[in-house]
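Colleague: Input: structures, listed below.
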Structure I
Amino acid sequence: MADASPDFAVRPMTAADYDAVHALWQATPGVGLDPSDERAPTERYLQRNPGLSLVGVDSEGKIIAAVLCGHDGRRGYLSHMAVAPAARGAGLGRQLTEQCLAALAGQGVLKCNVRIFADNHAAAGFWRRMGFAPRQDLSVMQRTTAAGE
């Protein structure tokens with residue numbers, strides 16, 4: 001699943017990447033973090049969806065991009081796409097997305113959803129360029145479980 005360019009390589013995210021990935025997410029406007037993005041829940045997500053979440057690394061091995069990818073057996077989900085500002089425009093976000101979609105398809109998943117904040121126009125533009133279309137008939141509702149209280 002790993003592809004390379006002269007400027008970066010893409011590989012599966014591992015639990016060992018957590019600190020660098022979390023720091024990238026924290027530094028990226030529009031990536032909303034909460035307790036479900038702490039180490040233990042993120043490691044559970046990676047274990048539940050092995051090999052699907054990806055990181056982009058530069059020639060020195062530094063993580064410069066990341067995306068969480070998983071599925072529930074029916075639908076795929078991409079979240080927390082982040083590319084370091086200095087690495088933007090090189091096609092890294094596109095490569096992460098295309099590899100995730102190919103991996104989901106390889107597991108028989110027919111559709112993939114992304115969640116973005118309603119006011120994150122830059123993310124909405126990126127996802128539209130990647131072929132994603134907004135759903136006007138759906139909205140997201142959420143509540144905490146007993147574990148989150």
Structure II
Amino acid sequence: MTGISAQDPVRTAGPQVYVSFPGTAREALGFYRDVFGGELALHTYRDFSRSDGSPDAIAHGTLSGVVALAGSDAADGEPAAKPQGIMLSLLGTAEPAVLHEWFDRLSTGGSVVDPLGPKPWGASDGQVIDRYGLHWLIGYED
């Protein structure tokens with residue numbers, strides 16, 4: 001039986017976020033690439049010979065890099081994501097200056113729930129809902 005070792009640099013054992021966007025996958029995944037960097041791959045419904053949506057809609061898109069996300073445009077009759085009660089956590093995933101930059105970029109066109117700053121428990125964190133409705137928790141130990 002083969003498994004994924006803790007030292008395997010290519011694969012991860014955790015789940016990857018996959019979002020069904022309401023026709024905004026190309027724009028949203030491009031926005032996340034601009035925020036986090038990385039490689040973006042987009043495949044249209046036409047590329048996959050799908051007929052359950054616009055030929056130019058995104059059937060599958062992936063952002064690979066420091067932050068990995070995947071998504072697509074919801075097909076005709078499928079619900080798009082309306083995240084509630086869930087946050088994407090980026091606690092301690094980069095240096096504080098980078099986390100502040102990501103927070104600021106995600107805030108553009110979105111809404112700050114809690115500013116990124118020092119908290120009474122000795123860490124710094126904050127929450128933002130970006131323009132595509134994803135809720136982010138970003139922070140670090142001081």
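Colleague: Where does the value 0.30 come from, among I, II, when FRET efficiency 1/(1 + (r/R0)^6) of positions 47 and 111 (r between Cβ atoms, R0 = 30 Å, to 0.05) is the thing being computed?
Modeller: II
Colleague: Here's a follow-up. Compare volume of the Cα convex hull per residue in Å³, for residues 39-86 alone across structures I, II and report the one with the greatest value.
Modeller: Structure I comes out on top.
Colleague: Another question, then. Given that helix-only ellipticity at 222 nm (-39500 (n - 2.57) for each DSSP H run of 4 or more, over all residues; to 500), derived from a single structure, equals -5000, which label among I, II identifies that structure?
Modeller: Label of the source structure: II.
Colleague: Suppose you compute semi-axes √(5λ) of the Cα gyration tensor in Å for every structure in I, II: which one lands on 29, 20, 13?
Modeller: It must be structure II, since only it matches.
Colleague: Follow-up. Out of I, II, which structure matches 3.2 when distance in nm of label points 7 Å out along Cα→Cβ at positions 79 and 103 is calculated?
Modeller: II
Colleague: For which of I, II does distance in nm of label points 7 Å out along Cα→Cβ at positions 95 and 119, calculated from the coordinates, equal 2.4?
Modeller: Computing distance in nm of label points 7 Å out along Cα→Cβ at positions 95 and 119 on every structure in I, II gives 2.4 only for II.
Colleague: A value of 1.8 was derived for distance in nm of label points 7 Å out along Cα→Cβ at positions 23 and 55; which structure in I, II was it taken from?
Modeller: II
Computed from the coordinates by the stated procedures, all read-outs in this text should not be read as laboratory data. It should be emphasised that the depicted structure is a prediction, and the values quoted were computed from it without experimental measurement. Cβ atoms are built from the backbone, for glycine too; each structure is taken alone.
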